[in-house]
Structure P
Amino acid sequence: MSTQRIVVLGAGHAGLSIAETLRRKGFAGSLALVGAEPGLPYQRPPLSKQYLNGEWDESRLVQRNAEFFQRQAIDCVSGDPVQAIDPHARRLHLASGRELAWDQLAIATGSRVRRLSVPGADLVGVHYLQTLAQARALRAQMAAARHVVVIGGGYIGLEGAAAFARAGKQVTLLNRGSELLSRAAGATVSDFLRRLHEANGVQMEIGQVVRAIDGDNDRVRAVVLADGRTLAADLVLVGIGAEPETTLAASAGLQCRDGILVDGCCRTSVNGIVAAGDCARFEHPLYDGRSVRLESIQNAVEQGRVAAATLLGEEQHYAAVPWFWSDQYDTKFQIAGLSEGHSIEVVRGDIETGRFSVFCYARKRLVAVESINAPADHMMARKLIMAGVSPTPDEAADPACALRDLLARAG
């Protein structure tokens, strides 16, 4: 094993998790971590929160310093994008002309932002927020902006809108669908978040479609809606979702379908190659084998550990409860599980106090819990879903019902 060469393609949270786990488990061979962006691996969640708010500088984003990689004998290759994967010769071809040989390969290429395709989308002042470079550019232009339009009511759009509102900007948020966070949360939380943003001065335009972005001297000046209205904009943030970064994997012959297809041990369709994180699609055992692709730090880190174990010949199966979080103003929003397809929502707590949880059921089974400023509920929900325990709707709604007792009885 010590003579093997393992290369990890992608230096985000999943890639770093794989590399760290390999060394922690005793892998003593050659190990390289290859990232397209310059610099050391960094945290992405704070980009739309603490960094955009100005609370953090860039030094706080770094996950591991240079000395860490030296001590762990990890060759950190940054700023040199991979151009091709050759699974037959077992080599990576980099933009610089460099080639990296590998005996086993881990792919953790993550996702790329979905681009807005309307006239004017390439004007100066139209921003996306996924990388440090994008966050740096957005923060630099934020100070001079007065009118900000946010396109998209997902995590990035809502967190960005909160940062802009706190900075005193006039913010309008456009959401194409009828509910915010439509892919992640239910109607109760969507309505609460809408009212939260409105209370902080954000103008919400629900069910609105962008027709074009107008500019002057190549700089954005307004956003034109499908109904003909024009919204003044010195700055536009686009947050309309992400797509898995599978171009290299597909070109190398790996099976892909809205993600790189992997089994429960993170093995791809090509021997010697694993994949983990935002780019991977797998059948989740806690949800009856439903095919999922998860965009979360929790999934990237935990699935990365399983991928590393597989590279070392261990038989571990990924079965973690998905969980997500978002900070908006002074509100912490947390989700345990996957609420897609749920039909019943039961509120535990008091919505008006801003401290409550929504228990989501599908066919009488608890599939997710969405918590607002209720971290204890969130932690208990993760345990309940992992154990396959479903409180009845009446039990979930009753604050006097100790959910931990249900868990104990199930054990």
Structure Q
Amino acid sequence: MSKAKTSRIPGFYNLPIEERVRILKEFAGLTDEEIELLKKVGALDLKTAEIMIENVVGTFPLPLGIATNFLINGKDYLVPMAIEETSVVAAASHAAKLCRAGGGITSTATESIMIGQIQLTKVRDPYGAKMKIIEHKDEILKIANDQDPILVKLGGGAKDLEVRVIHSAVGPMVITHLLVDVKDAMGANAVNTMAEAVAPYIEKITGGRVYLRIISNLADKRLVRARCIVPKDVLGGEEVVDGIVIAWAFADADPYRAATHNKGIMNGVDAVVIATGNDWRAVEAGAHSYAARWGVYKPLSVWEKNENGDLVGTLEMPLAIGIVGGATKVHPMAKLCLKILGVKTAKELAEVIGAVGLAQNLAALRALATEGIQRGHMKLHARNIAVMAGATGDLVDKVAEIMIKHGKIRFDFAQEIIEKLKRGEPIEE
């Protein structure tokens, strides 16, 4: 009788990587070839990976592409994008080219203000407690800033606070927002440390009980705004402009469409966030909560037609990213991607990412308003299907072309084509 598998492995994190891999091989029934694949690494070696996360057994690479044609605030950028989805890099590059015809993309980011939340409960006079906290603002900010003198020396640190009373399922809560300028960092560690430090003082002056002390990923005081004007002629005429505006209006009126609209924006945003070693989950959480801040989920961008009939696009979203700390200074590829971008501050990086998000959105809407989204995906999708079906070398493009010609991009048809080509049989028209 075989031993039952269990994922309960005490001390797994303390084991050498080789032992973790051995356990994994046995648990999942991996072959020697699959183990060798697991051991393959690129720029991120296993020792560095083990510093970054727990229970490391390998690395997981993504394709890294370069989006071209970006002119942002009058400066040219080559933009690294780490993503697995077909057509995203090509679409961003093409849209950036369209934007160049109107002078490129203008992008501005606010200061790097992050919010730390301190949740005060069990106070009988929540509005009185709110006033006490505000009255002791200077003391609270001093306690917070004492936690990070280096950040303060660089011009950052806790700058202000806001206090709200919210009514929850378990009674009133007094929520203090500590507003911290984190400069070139994403800021989670600094903000969390400050929030934890001021919590006992808030308890002391109010007599209440603090539970959560943590950063908010709805970074609505750390926004990026991007804008472009795309001449109607480069888009294919005023009818295309109208089609894009109508497509945006659909998203503005319907959250089901808005979700996919914003996903198209995040295709570009996330790809650069990942390439630069930033926290794309935090960025996603902030973006989507911001899109729903009025109680209805809305698109993050707006597309309009100006008096000349040209297309005007604008984007506004929270963007908490950094160029110091975290993976940005540990992951070799993240460091390289930041060098390729040539950004000097987190603010500049945010402006680039916002511009990419706007361009990506333009590419998707233009495709939807003209030939449809699938046409742009067709060739690369067909190549992927051909490879999945077993095509190699020159056969990949040949199989893809036949599938496109027949209008059947399917795994079973790709297999059929490969077999017929190997036997020298003709492919029926």
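Consider the structures P, Q: one of them gives -15500 for helix-only ellipticity at 222 nm (-39500 (n - 2.57) for each DSSP H run of 4 or more, over all residues; to 500) as calculated from the coordinates. Say which. The read-out comes from structure Q. Between structures P, Q, the calculation of Cα Rg over 2.2 N^0.38 Å, for residues 147-186 alone yields its largest number for Q. For the structures shown (P, Q), distance in nm of label points 7 Å out along Cα→Cβ at positions 227 and 387 is largest in P.
Here distance in nm of label points 7 Å out along Cα→Cβ at positions 75 and 155 was derived from just one of the structures P, Q, and that gives 1.5; the source is Q. Once distance in nm of label points 7 Å out along Cα→Cβ at positions 51 and 179 is computed for every structure in P, Q, the highest value turns out to be that of Q. Using the calculated result 28 for percent of Cα pairs over 37 Å apart, pick out the matching structure from P, Q. Derived from P, not from the others.
The numbers here are math on the coordinates, done by the rules we state, and not lab data. If you're wondering where the values come from, they're calculated on a predicted model, not measured in any experiment. Cβ atoms are built from the backbone, for glycine too; each structure is taken alone.
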